[in-house]
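Next up: some structures, all given as structure tokens.
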Structure 1
Amino acid sequence: MGALVDPGDEVLLPGPTYPPYISFVKFFGGTPVTYRTLEDNAWLPDLDDLRRKITDKTRALVIVNSNNPTGSLYDEKTLKQMLEIAAEHELVVTSDEIYDRLVYDSRFASTASLAKDVPVVGMNGFSKTYIMTGWRLGQIYFHDSTEVLGELKEAIAKESRIRVWASTPAQHAAIRALRGSQSHIERMVRTLKRRRDHFLRRIRAIEGLSCTTPKGVFYLFPKIALGERWRSDKDFAVDLVKTVGVLVVNGSGFDEVHGAGHFRTVFLPPLEVIDEASDRIERFMRS
């Protein structure tokens, strides 16, 4: 974002989205513009809304696939349509794919593999698939068949040298991770799928909550029937942690419009922890 955004530029982001994208666009003087994703359609993008949000100030289209916080997984048809829109308006596409191998019910497709002559900046990392959270190690790649990203690539390299670099031990660990056995990924995905399905059953059985099935990542993004007790999802989240000690993230933190009325939680813990959390949430909602 530091290399791409000048004051007044607009960047299209999925709504809801990973919050730092919104923050960094603002930090560099740009305007984050969220395009709607549809909860009743597995949180896939509303392409008509996406088109309407494009102006002569739009610089880039951000895709987060699989999506944090919703767990939506964009299929090839959707990605191709988004790329066509980007090509029509000469936009750079930024594709966050850090959850690419944590998918459950469908096949992941990398944006760049479908892009043809559309410029794509792809991002991934080691913290999710290889459980290297805290090592602060990621990678970026450029799909640039028409060679329009040269200046941007150089600027990103300069930004990286100024602000951050990966430690040598972490880089050696990354090489071993990539070249080593990948069998742990399949085991991890099987385990996470069992926990997802169990947590979904528990959440859906609680009156006042509903939830779309995430096809990737390790989050649930339930919808809250707020009623008269809570003015907002933030009030709900604060009340929940104070009353029964269950910590969730309010959905409006991922987009004030498209994330409102929801909360994000994880299904990383063992089943007994998920059950304890579910029991507390259920008791909270009944009260």
Structure 2
Amino acid sequence: MPGDDLTELPPVLDLLWGRRGPGKRGPRPGLSADAITDAAVRLADAEGLEAVSMARVAADLGFTTMSLYRHVTSKEELLALMWNASALSSEEFVLEGDGWRPRLRMWATVQRDVIDRHPWITQMPMAAPPLSPNSLAFVERGLATLDGTGLADADKLRVIGLLSSYTLSEARMAYDAIRAARDQAARDQALAASGGEPAPPWTFEALLRELVDEENYPRLHGIAWSSADASGPPPSEREEYMFGVDRILDGVQALIDKTRPELAGTRRVSRGPG
């Protein structure tokens, strides 16, 4: 029986780690926690996390809502299963590069790619770090990139947490911008259909040029107008994200140098592809 001779885990974790015994009522044939999770992920990918409910998932699968509760007892459990599913196969990808920096840089980009494929992750409630098997496998891979750096284990975990928090924050802002642009496009389309003329979209730089004056905001004013005079396209969202990743990795290198000063002048810095 799952859970025999094992410490009792909090609800949800017992399901994620396979320690929950079978319920009193038999499950419906053709339905499983994996099938429910897959359906919920497909729904969230297509329509966002707000579209996911036990009733909607049940309807998409062709079962009653009560049938789902025999496998997943609450929406909280369903969200935890979805989070775990988003990191599926995280233990299989190969981190390439010579040294800790290119491998950790790739680890961060893989995490960002996962969120970009499943942007609903940015809408997930997060009161504590995820403790699902796949999430911890991904963290383990990140920690492994720092083997041999001389960093303390606690500092390695802080580095992984810092990169993860930054990645999630940047992805959330990018996703919110996409949603806002989509909503604005829908409003513009409705306005055009009624004979109105949609207003041109504002950029952050254009708003700065409109709002800040040189006397009260000299630095912001300089940034706003220097961007107006710049030639070529502005950096992409991914380029901006990677700039932040590289600055975090610069800080990690400084911490390594502080921890192992004998290596500070002999390292080879590799930032990897942009």
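Every read-out reported here was derived from the displayed coordinates using simple, explicitly stated rules and does not represent laboratory data. All values derive from a computational prediction rather than experimental measurement. Cβ atoms are built from the backbone, for glycine too; each structure is taken alone.
helix-only ellipticity at 222 nm (-39500 (n - 2.57) for each DSSP H run of 4 or more, over all residues; to 500) computed as -18500: which structure among 1, 2?
2
For semi-axes √(5λ) of the Cα gyration tensor in Å, for residues 173-252 alone, the calculated result is 34, 15, 10, so let me know which of 1, 2 that is.
1
Have a look at 1, 2 and say which one yields 0.30 for FRET efficiency 1/(1 + (r/R0)^6) of positions 13 and 237 (r between Cβ atoms, R0 = 30 Å, to 0.05), as calculated.
Traced to structure 2.
If you rank structures 1, 2 by Cα Rg over 2.2 N^0.38 Å, which sits at the top with the largest value?
Going through 1, 2 one by one, Cα Rg over 2.2 N^0.38 Å peaks for structure 2.
From 1, 2, which structure was mean count of other Cβ atoms within 10 Å over residues 101-108 = 22.8 calculated on?
Derived from the structure labelled 2.
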